[in-house]
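Novice: Got some structures for you, see below.
Nothing in this text is a laboratory measurement; each read-out follows from the coordinates by a stated rule. Only a predicted model underlies this, so the values are computations on that prediction, with no experimental measurement involved. Cβ atoms are built from the backbone, for glycine too; each structure is taken alone.
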Structure P
Amino acid sequence: MARVALVTGGTRGIGAGIAKELKARGYTVAVNYLGNEEVAGKFRKETGIPTFLFSVADFESCAAGIEKVTAELGGPVDVLVNNAGITRDSFMHKMTVDNWKAVINTNLGSVFNMCRQVIEGMRERAFGRIINISSINAMKGQMGQTNYCAAKAGIIGFTKALAQENANKGITVNAVAPGYIGTDMVAAMKPEIVEKIVAQIPVGRLGEVEEIAQMVAFLASDEAGFITGATLNVNGGQYMQ
């Protein structure tokens with residue numbers, strides 16, 4: 001049976017690219033989403049990949065969601081890609097408590113919520129691949145994103161700790177930190193802003209969704225079995241760690 005992969009926030013942007021790449025490589029893929037049924041329906045129609053509606057920010061919702069994924073796909077989750085995330089940008093002196101909590105719970109709390117559902121089974125089966133999507137801004141910081149940067153930096157620390165706990169159980173845990181990628185969100189920016197961003201990228205262009213997806217697919221593979229606790233920067237040289 002093909003290995004089962006689950007991608008959170010997987011119906012658009014980077015998540016959708018990851019899901020498509022994993023399917024192309026022979027995985028049985030499912031994606032999670034929240035809220036936009038129109039986008040999810042279009043994704044299902046175009047890809048044939050099943051979608052599951054639940055909130056990654058809520059522990060019990062994740063438990064129920066994983067149960068549904070396992071039942072429908074006929075096997076436990078072997079590869080978990082924690083991609084779901086939101087932004088609620090503002091300067092700290094104007095940031096509301098609700099916007100702080102929303103980003104921390106969705107972007108960082110979700111990583112615990114999802115990993116906790118699958119880690120025991122992965123340990124029992126002596127195999128697992130967990131890939132957490134961080135961000136260039138976790139390392140370099142970004143004005144107006146104290147909540148987002150804190151959450152994405154927290155993912156890196158979480159990744160290292162979980163990797164150490166499970167390295168002797170056939171489970172690898174890694175993070176991918178994308179730079180500025182040519183998603184719909186970036187495309188919606190004013191052209192002059194995009195030009196300023198590109199000017200800061202040594203390779204001279206935005207990244208492609210497929211480039212992130214290919215990195216994730218490699219980390220999910222058997223060939224990446226000796227890589228764990230790592231954060232792979234895919235940012236065109238904009239930030240070199």
Structure Q
Amino acid sequence: MKAARPNAARLLERLEAVGESLRSSGHALALIGLGSVGLETGRLDEWSDLDFFTIVEPGQKARYIDSLDWLERAQPLAWHFRNTADGHKALMTDGVFCEFAVFEPQELENIPFAAGRIVWRRDDVDPSIARPCKPLPLRTTDETWIVGEALSCLMIGLARWHRGEKLSAMRFVQGHALDRLIELDALRSNAVTGDPFNGERRLEARQPALVAELPKLAPGYEHTPAAAAAMLDALARRRAQLNDAAVARIRALIG
């Protein structure tokens with residue numbers, strides 16, 4: 001049976017309800033929607049989550065983290081846990097999943113985040129609060145570094161495979177090395193990146209040619225040597241600058 005999910009419009013309505021709850025809570029300053037409920041509502045769908053920042057008065061952060069009554073007024077919670085020093089992940093009783101952080105205004109200058117959308121703000125709060133002061137991580141532009149990292153991840157992963165560390169091997173070859181291939185293709189095509197903190201997000205829409213290679217590049221736990229061979233072939237097809245000694249060592253480890 002397909003999992004029931006709220007529709008996209010109801011997700012935005014729910015965020016508005018959170019804003020109304022914060023308005024009446026006494027010490028909140030603003031609610032900033034992020035991601036698909038922020039400035040990217042065009043990609044919002046029924047599988048989206050509610051990602052947001054709650055901004056509160058100085059000295060009030062602990063109160064809004066320790067007690068989620070302000071969130072439960074919008075919709076009761078079925079489950080939640082504190083996943084960082086700044087916030088929680090929470091599941092509402094109707095299936096809406098939330099991930100949020102609580103900040104005081106002075107903290108925002110040290111927090112890298114993609115610009116958000118003000119859902120609610122107190123009248124005395126400057127709208128620029130939704131724009132980050134600290135820049136997002138820069139995309140790597142050094143192809144030599146990208147390819148070198150990919151090759152080194154293959155060597156490390158295959159060595160761990162032979163040691164019997166199959167899970168670590170899979171993550172190095174089918175995870176870390178694959179991340180570098182994603183970066184290489186994005187760099188060469190000047191593609192618009194997806195999530196600046198998570199390169200594989202929305203990959204299927206951005207880099208369909210690479211997606212067609214994924215069954216061989218990420219075949220699973222028992223097939224890391226084959227994945228490493230596929231990665232070398234993928235790099236060669238792209239005419240990446242491959243070091244002969246490194247390739248020979250990787251081929252030997254593949255066997």
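Novice: Just checking, which of P, Q has the largest value of distance in nm of label points 7 Å out along Cα→Cβ at positions 17 and 185? All intermediate terms of the calculation are to be shown ahead of the outcome.
Specialist: Details: P: 1.3; Q: 4.0.
Across P, Q, distance in nm of label points 7 Å out along Cα→Cβ at positions 17 and 185 peaks for Q.
Novice: Follow-up. Work out which structure the value 17, 51, 29, 2 belongs to, where P(r) over Cα pairs in 10 Å bins from 0, in percent, for residues 9-88 alone was derived from one of P, Q.
Specialist: Working: P: 18, 57, 24, 1; Q: 17, 51, 29, 2.
Structure of origin is Q.
Novice: With relative contact order in percent (Cα under 8 Å, 6 or more apart) as the yardstick, tell me which of P, Q scores highest. Don't skip to the answer; put the middle values down first.
Specialist: Details: P: 20; Q: 15.
Result for relative contact order in percent (Cα under 8 Å, 6 or more apart) over P, Q: largest is P.
Novice: Still on this structure, I have one more. Can you tell which of P, Q yields 8, 33, 39, 18, 3, 0 when P(r) over Cα pairs in 10 Å bins from 0, in percent is derived from it?
Specialist: Details: P: 8, 33, 39, 18, 3, 0; Q: 7, 25, 24, 21, 17, 6, 0.
Checking each candidate, the match is P.
Novice: I would also like to ask the following. Where does the value -14000 come from, among P, Q, when helix-only ellipticity at 222 nm (-39500 (n - 2.57) for each DSSP H run of 4 or more, over all residues; to 500) is the thing being computed?
Specialist: Details: P: -14000; Q: -11500.
This figure was derived from P.
Novice: Looking at structures P, Q, which one was FRET efficiency 1/(1 + (r/R0)^6) of positions 121 and 177 (r between Cβ atoms, R0 = 30 Å, to 0.05) calculated from, given that it came out as 0.65? Don't skip to the end; give the middle numbers.
Specialist: Details: P: 0.65; Q: 0.10.
Source structure: P.
Novice: If volume of the Cα convex hull per residue in Å³, for residues 25-168 alone comes out at 176 when worked out from the coordinates, which of P, Q was used?
Specialist: Working: P: 131; Q: 176.
Matching structure: Q.
Novice: Assuming 21.8 is mean count of other Cβ atoms within 10 Å over residues 145-152 as calculated from a single structure, say which of P, Q it is.
Specialist: On the way: P: 21.8; Q: 19.2.
Answer for the origin of the read-out: P.
Novice: Still on this structure: For distance in nm of label points 7 Å out along Cα→Cβ at positions 81 and 105, the calculated result is 3.5, so let me know which of P, Q that is. List each step's numbers first, then the result.
Specialist: Values: P: 2.7; Q: 3.5.
It was calculated from structure Q.
Novice: Among P, Q, considering only distance in nm of label points 7 Å out along Cα→Cβ at positions 57 and 73, which has the greatest calculated value? Each step should come with its number before you reach the end.
Specialist: Details: P: 2.4; Q: 1.4.
Largest calculated value belongs to P.
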